[in-house]
Structure P
Amino acid sequence: MDDETVGIALVLTSAIGFGTLGIFGVLAADEGLSIPTVLALRFSLAAVAVWAVLWYRGRFRLLRGRLLAVAFALGAVGYATQSGLYFLGLEFMTAGMVAIVLYTYPAFVVCLVALTNPDRVTKIVLFALGLSIGGVALITGVDPAGADPRGIVVVLGAALAYSLYIVVSQRALTSVDAETLTAFVLPAAAISFVVFGIGTNTLALPGSVTGWGVVLAIALVATVVPVLTFFAGLSRVGASRASIISTAEPGVTVALGALVLHEPVTGVTVLGGTLVITGVVLIHLEGA
């Protein structure tokens, strides 16, 4: 296969990996694992794996000073908030619905960028924003099978947190490569959940083989593999195309939710999700 085809395959692999997160999150809850436990283990194990890969490749680099502080804040505050709200959303809605609503985050990114660069907000971008918002509104108003208003608010909060994470990390990436930044974001997020878990007395190791299997799957299949394959694919197809290919992620979650968890998938869910993803694609194309 040529380099471009390999890049597309890698980014699709990443989207599939990230698309499994909601499914494993539901399975973790079924095993009685608390959110702090799941996410503390997820980020700890993922950090060890990513650091090992970077060391093996000879690309490991220690961050210091301001850059280290930014990476710590991105993980302990930004990524931790997004992940915590995402998993909390799974308690109110289906995994597929959570994935669709989370994918409004590019719209939030555009809104944040518009605050400092209003000239970048074109008619196409505004149309795309309307599609994304309309898709969520359609699902919320018409589809009671998977859309709990509380869950919508929680996951929109996750999307906002993720958009802030992206905007801040883009500035940090002018001084450090994305893989190295991720290697420091992951343990910072882990520390956040360890502290929260201890403070709320909700931290406990899995008590079964199944529980450990789900946690390992979240750390490796839904975190390490998609992170590394995305970066590998990104270098081959470019940021804009990689972002567009990644929009397969919520579709993967919806499909797996129906197949594995027997979650309902209605016509409204499909239509609303299509509107959201179309809006995201338009935003990425306009920014290309």
Structure Q
Amino acid sequence: MAGEQGFFDYFYAAPDGLRLHARLYGESNSGHWPVVCLPGLTRNARDFHELALYLSTRPVAPRKVVAFDYRGRGQSAYDPDISHYNIGVEAGDILAGLAALGIEEAAFIGTSRGGLIIHVLGALRPAVLKAIVFNDIGPVIEPAGLAHIQSYLGSKPTPKTHAQAIAAQRSVHGKDFTALGGPDWDRMVWALYRETDSGLVPDFDPRLVDILAGLDLTQRLPDLWPQFEALSKVPLLAIRGANSRLLSIATLQEMRKRHPDIETINVEGQGHAPFLETDKMPDAIAAFLDRTERRADSE
């Protein structure tokens, strides 16, 4: 049974020995595919809390959900070597966590960087992927979107209170997330920050900001089309925020052309990346997983 908050904390060792963390929701023997949730660059497992509760407690087809903290985020240890903050190492960390949990196959939900890691997992361990949900990510990243992320992470706001943190996030993201209400912003701040004696601080290794700041966005970013096409046999749900600066409409259209089993959702009033617990998306994600699993069982 899950803890009072609906989950258990789980700690395991990365291949290099670093102590890493994940949240576990739901029963391990539900009889349905587990779901693995992978967050964005500086985000953590808390981003998936509401969605994970929903997927793990549904009366029909409840699922075990594993939400990971990458190294340097959330409750995972910070890495003394910042060169290890890359999607290749992080993909290896996820595989180590799945091995420790005895999970050989699962449905994967990847927000932003989480989707990039799924591309890598498709090359390293394709059999582990039973279904994929990409949240505002694809094989092409728009430089304007990364520049926006560089800008707001580089500003390093130092809110002292929860209310100040909400105000700071609204000032940066409000124009892109017009559909959000007060409770949504509250959950965002709860997931992003942790409390310290000197106030609230973002819950990630601050050196991640320095790595991102070092990217030269005047140069064309490498795409992942070959890795994306290698996922063509895995059912895919691609979610895009209508105001996204990172995933373009053109890229999403090209994804439709190149993937024979893709469904898409456009989330009005949200940017990068849509909040997966809003706008009826939990129902849509659950329905996609149910359809995909039923079809796989019948084949």
Between structures P, Q, where is relative contact order in percent (Cα under 8 Å, 6 or more apart) highest?
P
Where is FRET efficiency 1/(1 + (r/R0)^6) of positions 158 and 278 (r between Cβ atoms, R0 = 30 Å, to 0.05) largest, in which of P, Q?
P
Quick check on the output: 28, 25, 18 is semi-axes √(5λ) of the Cα gyration tensor in Å, for residues 110-269 alone, derived from one of P, Q. Which one produced it?
P
Kindly point out which one of P, Q the value 29, 24, 12 was derived from, the read-out being semi-axes √(5λ) of the Cα gyration tensor in Å, for residues 22-165 alone.
P
helix-only ellipticity at 222 nm (-39500 (n - 2.57) for each DSSP H run of 4 or more, over all residues; to 500) derived as -11500 - corresponding label from P, Q:
Q
Given a value of 3.3 for distance in nm of label points 7 Å out along Cα→Cβ at positions 118 and 206, point me to the structure among P, Q it was derived from.
Q
So distance in nm of label points 7 Å out along Cα→Cβ at positions 70 and 246, computed for just one structure, reads 0.9; which one of P, Q is that?
Q
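Readers should treat all values here as calculations from the given coordinates under stated rules, not as data from a laboratory. These figures come from a predicted structure and were not determined experimentally. Cβ atoms are built from the backbone, for glycine too; each structure is taken alone.
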